[in-house]
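Values in this text are rule-based calculations from the coordinates and carry no lab data. Everything numeric in this text was worked out from a predicted model, so none of it was measured. Cβ atoms are built from the backbone, for glycine too; each structure is taken alone.
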Structure 1
Amino acid sequence: MNASSSPSTRRDFIRTGSAAAAVVFTSCRARPTKATHPVAFAAPAILVRERAFAANTDTIKIGLVGCGGRGTGAAGNALDADPNLVITAVGDAFPEPVPGTIKGLTEKYGNRVQVPSEKQFVGLDAYQKVIDSGVDVVLLASPPGFRPVHLRYAVEKNKHIFCEKPMATDGPGIRHVMESVRMSKEKKLNVVAGYCWRYDLPRQAFYKEIHDGALGEVAAVYGTYLTGPVKPMAPAHTRPEGMTDLEWQLRNWMNFTWLSGDGIVEQCIHTVDKVLWTFKDVAPVKCTANGGRVHPNGEGNIFDHVTVVYEWANGARGIVAQRQIAGCHNENSDYVLGTAGKGWSGWGNPMIKSGDQMKWRYKGDKARDMYVIEHEVLYKSIRDGEFHNDGDRMAQSTLAGLMGRMAGYTGQEVTMDQALNSQQKLVPDQLAWDMKLPIEPLAQAGKTKFI
């Protein structure tokens, strides 16, 4: 899967999701040079990782793939989580964010940031170079459309992994991820997913109460992710002369379904994940959805609102309301209705009531950062020789998000099995900086067909 690299003044990552090559995005402005990256899906041999870390005696080396805000944040979280951790390699699509990432981390963590210029990788194969640079753990934090190929390569190379959410943007991609998860489990590789609420202490206590029967049988869940646009689409007239189709879309990645998966998959996937958590990670069997776009988004092709109704085999429902529209009511909460009470979880302390009587409210530690805790779990597992792998759960939650988007885009009822076996491949088979990359039109319920 080697590809020609761009000059050192250019940064781009390719990761092929669902039999496709892909490029990692950041917000910088330099234009990359031409390069291609063919598809390659060869199944690797199963390797056995020989290195074991004695408790807090060996230094663990980490590499960062994607120097955007979330990637830089993840690197800081990792360094906070384990005092004997160093970051030794970084890579990104474009050159501009790399110095800022290294500078910011160095100012806080000093000599634990050991990334010389030769470990600041550039090019369509930069993710490979980070992973091949001698690191023990790789942090995958580039746009989700490209996660499948980055995850596969990290597993092939026997690395422990922090994998940001979500994990794919289409059916072929999530199937590829599921195969990589299977391989990682065979290799006993530790994989922690960026579904950060799973590591939040108040939320852990809340869902334990539910699973222990505090609400009786759960009948319905209503989860909200109502916010403004993450990154509005830049107007077409602002596109610099000579900027290629691929670069233009990468610089506006949140607004293209093949890169982000849409808001329901990219951002609101946290809420989808918590709904599945409520039901003990038993998958829903099907869903319907309503959605569309209220405000024009120029060349972008994502909805600005989707409401999904998931149904479980026992008739229980899970409703997820997602919106990214400025000037509206904002809310990020989860409401759980059971036969013996009701629960609420938001930014405050979660609670459970029976009628109007308070039955339970979280009173434990709420100061610890869930973003750090998830990394603590990863590095403790590595050092203790334990096995912690979020792979099955992270794939299933991503698939549920994809199922919701498919239902919203088509206006059809979509089953989990249909979503898993969807043949719609959003990520191109092959990417080159000078390629023609037409933008798919905005979906229309009732007209857009399920594939």
Structure 2
Amino acid sequence: MLKTLHQYISNNRERSVAEALLIGYKAHLDKTLMNAYSNTGVIHIIAISGLHLGMIYSLLFLLFKPFARFRQLKFVRTFCILFFLWGFALLTGAGASVLRAAVMFSFLLLGEQQNRPHHQLNSLAGSAFCLLIFKPAFLWDIGFQLSYAAVLGILFFSRPIEKSLYLKNKFLQLGWQMCSITLAAQMLTLPLLLYYFHSFPNLFLIANWIAVPISGLILYLLLALLLIAPFSFIAIPLGGCIDWLLLQLNQLIEKTASLPFALTEYIQINAWQMLLIFVCLILLYQWLLHKNKQYFFLAAGSFLLILGIHSIDCLNYSRQKKLIVYHAPKLSAMDIMEGLGHQFVGDSAVVFNPVLMNQVVKPGRTLYRAGKPIQPVSVELKKPFIISSNKVVLVTGPQLPFPDLSTIPNLHLIIVTDGYAVPLKAIAKYFPASLLVFDSSNPLWKIQKWKKEAERLHLRHYSVPEKGAFEYNL
């Protein structure tokens, strides 16, 4: 399959998306592009999920529909659809969400084969039971949780949302139906997304409304490409068409992700807040269903409790003064956090690299609720020093002037960057109680050399590349 895609889809970037979309192969996928898909709320397109299996099930159901007319061929139809569904599920790595869809569709087909009535909630519960018997650890798998939350949201909320707006135009009604399904899926996945990923894609509805149909068309065309691959005179133009569609899809996602209001970041909720959001949503659903005011007041109470916990957390973090030295490979990256804000100190290459920002810097800012860029008030940044009311930090580097240590009254922390050779003997003489921090911009061989000398001089030290990010209260 990979060889076929390489033969007929010329652009590497578009081909990597085709590989992820068709069989979940992500080895060639560009991380910046994947980050754009994540920020727009359409990462499920390139992460094999129940959506893909649902598309394939719809196609197989349509192809084998003529078999349903003959009782003798009904079993053959069921067997063939199950064979292809489970073959695809295993081919793509048998992730939790794909297995959930495969088991659900299996229950649906086997029930139809035996003329049993189909109940969606029973099938969903049955699939969860079977998967957890097979692998109990799935219960803590994020894909498993999100998959079942999305399907439950669709089953409970899609019809009420769709009925809330009636449109006479059939095309508009179809578009609203798609939007209602997307909104419903988001309802019960929202608490999990906020808890695990600490961000919310504000344009998820628009992005899904456009990207899901296009990705569905691309998936069907990719399947067709595999079938006609031996006939190059047809496969070449089809591959070109897929390449162009993928290019348009990628450009659309990247432009959407680049909008300043596309993503709300630095959302920090604890497990209790996540559970309270679930309780609030369930109570609101009961209120809409039964029109009982008691459910509404209970939902309002849950919401106020969530706000109360959030306010207490913000109040606690508003008094913090902290320095974090991040582990950004071969680069220097630090945050001075004061209250609910931060000031970045380090290489600009970190700021302009979305992958490093997401993986290295943003988790710390999210944890301490310091997502807002500010100019610190009680912490002074006076190169090469970072000075607070209680602590003095010296940052060394080739571009920073190294002071005369004999003239400094106090020094608590020394951060060594960019392989700068600090005078360890002078430090041991004037500030033997200070702590040396070697950040990630230093080569490891130099850090090992400095550590041996520091130990000989009885100086405390910390290596960020070896031990991870360093935190220090200012």
Q | Source structure (of 1, 2) for log10 I(q)/I(0) by the Debye sum over Cα atoms at q = 0.07, 0.15 Å⁻¹, for residues 141-404 alone, computed value -0.41, -1.20 | A | 2
(Q) Given 3.5 as the derived value for distance in nm of label points 7 Å out along Cα→Cβ at positions 149 and 381, which of the supplied structures 1, 2 does it correspond to? (A) 2
Q) Given structures 1, 2, which gives the highest value for FRET efficiency 1/(1 + (r/R0)^6) of positions 341 and 437 (r between Cβ atoms, R0 = 35 Å, to 0.05)? A) 2
Q | Answer label among 1, 2 for the case where helix-only ellipticity at 222 nm (-39500 (n - 2.57) for each DSSP H run of 4 or more, over all residues; to 500), calculated from the coordinates, equals -9000 | A | 1
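Kindly point out which one of 1, 2 the value 21.3, 65 was derived from, the read-out being Rg and Dmax of the Cα atoms in Å.
Label of the originating structure: 1.
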(Q) Comparing 1, 2, where is relative contact order in percent (Cα under 8 Å, 6 or more apart) highest? (A) 1
